[in-house]
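Below are structures written as structure tokens.
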Structure I
């Protein structure tokens, strides 16, 4: 049953992504609406999967790389819906749907067994620490996608004062600001949790180190925007490059730099 829900959500998400780009290519609003409906169905299926897995496991299903990747995709899908309803514009789907599909596809390649929670993870900090990481990563991923769209639109319009480009720039900034807040909570809660689990607030574990590097990168982004007045293409490129650091923290560290967080 769990596998059926998972792969049904993956297939629905793929269908939503393909239909969205078909709608864009042929400029068919009805096709785009079909994509929106499929994205809602995929989100409902994925939510059902996450809830069912949590019930079967008897815990929050975010304890390993597969579960976090699934949560990451779910976070992108949720932010997609929130942004679509808030902005009342469908262009966000062309950014969020492929991102969610790629992350969920990565999850599909990982082992899906449900294992006992490791002793170090049995803490009241678990939900706050991992849950905020889901939303931090999802926000940064979509911000990077908005940065790509900004550069594509700028290539056509060549005017940073264009109203749509200004909107894209502002949305990317708001997403980064939200993600930065969530990542700050991730790091602070992780420090408190580490003190309880390992009697030290900071151990320079590779995951901790790269989370800090990611935090510094986005702190620079916000500093340059608020203090130096950077806007437009500079910030779009910054948001795109910063996502590479996020992805390395998410995937690369686990594969190349094993440490205390290797199980995550």
Structure II
């Protein structure tokens, strides 16, 4: 997954999606106008940053990908397993739909989501020409949002899961993602025999602790849904604060980085 920095904006793309010449980018936090603690390319509108700065930052990422601001479709992300289909850009005067995955087969629509530790997953069906973005944290994992999104692609667009290209982007890695017993219990209940692959038991100065591998969990859901082509960035947001926002590592006082995807 190569870095790009054609101007002040710095972003990643996936090799598996680049070969299809798709417009997509996982934007770093570099190249915006926001001050500390949102420095600098914050696109989150509910984290305390000034709306006018967020608007400038969003305009910059849209321009860097050469898509129209008016083409954006985004949602109110609520850590659910709800998937929605976008037939047209979102009217900026309308209420947000609540969802954590968006699909479209419309070239006039640019999908847009925001992240700061949760996993961005991009999906592409080259046969049906459909794209999607998923926002998956621990709650999305427990609710199997990746699996639900593949199911929606099959039901709404006639996708064959074996045709899908999946790309798992930067998020908090297992080494930095310690969880408590309540979350661990939910993961065990949701994943059954697969839980041992994604719940990692470690020794620490405070004794035995459990870490969650969000990358592996989402990959398991995709594989069990029939997806074979999966690219995983394995970039930890908490390890690389120069490039990424990390809600956990920065104590909840930080911004959100943006992901754009268009046909």
Structure III
């Protein structure tokens, strides 16, 4: 049995300014996305992005993640509470962000960016998808540091007590999600996107991969107390992941049926090199 170290949630204290670990993880995540995006631009010209466009896209993406993540938590998890206390919707420092809401926010941001930059929606998402999982991994690391979102009770040797929650031995499910939704998904997508794929295939692989990994990880994560288990004994996270799995699989099938091979000109160009 292990005991959570109970880290100080404040990573850096500069006078009255407190930088919390969770916020720091977000910052590192966006910096990492920028670095990885620059590498994709340099090594994969077929994506059709410039460094300036990447920076603009990250700006829109930050807004989408923050606004979508917060509104998603409000609407998906605690709508009755926040409708009764609307001003607390803006109290983001109290915590409460939902990945699925943040994902919808990113979709909206990508559409808006594409409309302004003259780029197709799937072109944008295919470029962004392999860059996202490292940020997800860092977010789960932030959850672990804060000792929040712990797992279900367990008897496994690596089970952990989170004293800030209770004295029950639980799965460190934040680390499971970090490994599955973050690191594993990143490796799969980075390798898959290293070659030119039909439009929409990388986006489909992200949706399918994240949905499956999240669905599996939810079996080890304790459902929110105010929700518990829903229909068929599934958690809210699992129900929200099912549409991603279905959409991702459908997008992959469509991508390869509609565009089974890259255009002849692209293949000829690659052959020259």
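A short reminder: the numbers here are calculations on the coordinates, not readings from a lab. Everything quoted here is computed from the prediction, not taken from an experiment. Cβ atoms are built from the backbone, for glycine too; each structure is taken alone.
From I, II, III, which structure was helix-only ellipticity at 222 nm (-39500 (n - 2.57) for each DSSP H run of 4 or more, over all residues; to 500) = -19000 calculated on? Walk me through the numbers on the way to the answer.
Values: I: -27000; II: -6500; III: -19000.
Derived from the structure labelled III.
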Check the numbers for distance in nm of label points 7 Å out along Cα→Cβ at positions 87 and 207 across I, II, III and tell me which is largest. II
Comparison of I, II, III by percent of Cα pairs over 15 Å apart, for residues 103-150 alone - largest value held by: I
Of structures I, II, III, which gives 0.35 when FRET efficiency 1/(1 + (r/R0)^6) of positions 71 and 183 (r between Cβ atoms, R0 = 25 Å, to 0.05) is computed from the coordinates? III
Given that semi-axes √(5λ) of the Cα gyration tensor in Å, derived from a single structure, equals 27, 24, 16, which label among I, II, III identifies that structure? II
